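Each reported figure results from applying straightforward, stated rules to the coordinates on display, with no laboratory input. Quick caveat, the model's predicted, so the values are computed rather than measured. Cβ atoms are built from the backbone, for glycine too; each structure is taken alone.
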Structure 1
Amino acid sequence: MTDEINREELIAEANTFALDFPSNVKTLKLQNMVDEAKGIVSKPTTVIVDKLKKPLTFRQKIIAKKKAAFETRVVTITNKDAREADQVTTAHLSFENNFFGLGKNVPLDIPVQLEVSLIKIAKAAMMTLHKAEIKNGKATGNKVPVRVAKYAISYGE
């Protein structure tokens, strides 16, 4: 209801400025015409799609994906596996697809500048721990496998 009232007011205002517009003009375009007649300069509120602009080629899409994957951030990666945390000083992180790949040995517990794609790989790394099975409040003596994240990731500046 308020949209209709605003549109009616907008049409009346456009008529006072003697603007020429079709009856099916969009409200946003009519608002811009009225603002222009008033002398108000504002940023367009809609994104005008250039129909002549060609879509990205397959190669351009690959280049864009590669650029996003190789963007860097400063992170600190910590090994949460108590069985090897006191001995392991690096983590090997790598990925590869049909078009590009990357692999690095990353030092643990030290802030490093690392590619976003490798950070995602570290977040996705899982390990299996075996926890005691408890039923009805009593330990059964069996172990149950549990999947947990292998690395803790802290983001720096």
Structure 2
Amino acid sequence: MIKVLSQKEAVRSALTQVLTEAGIVVGEGSNFKEVMTKEYRAQVNQILFQGFRAGTIALKSEKTDQELKDYVSGLQSNWLNKDKAINGGVVHMAMNPGSRTGSTDSQIKALRSLLKISTDPTDKVELQRYIAARLLEIDVAKPTKARVVKIDFDSLPVELQAKYK
């Protein structure tokens, strides 16, 4: 029976294999990104591609060869950024948090596409208003999660303790 690796394990393994074969010593906690070159990335992508095709790496849905090639490149970048064991222990911070908001909404997609090709400043402002309104509409429709917050009331200033206890 073939052992199926998680995508995270497969990326770590492929990175370690390529860098070790290149004579670069890396270990847990090293920043692999610092030593990666275009050639090493291509080798890792090829190993991941072959692993997916062989069924040794977990994949939720079937992809064409081109989709899979695009996927493995993004997968490698994702884990190089997010996995503390191979990024030097750095906590990953999203560059544009919230930039994907509404990305699954067909109306938002259409509005953003139109905004990209629009050249008239007045049209751009109008489209941005429609986008903002639709994002607000989506956010309002989203069910809110009940937040459980534990508060140490004894740590509050005395006047606030009396008010909130």
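Structure data summary
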{"read-out": "Rg/Rh (Cα atoms, Kirkwood Rh) - structure with the largest value, from 1, 2", "value": "1"}
{"read-out": "At a computed -9500 (helix-only ellipticity at 222 nm (-39500 (n - 2.57) for each DSSP H run of 4 or more, over all residues; to 500)), which of 1, 2", "value": "1"}
{"read-out": "Rg and Dmax of the Cα atoms in Å, for residues 13-60 alone derived as 11.6, 34 - corresponding label from 1, 2", "value": "2"}
{"read-out": "Among 1, 2, structure where distance in nm of label points 7 Å out along Cα→Cβ at positions 21 and 37 as derived comes to 1.5", "value": "2"}
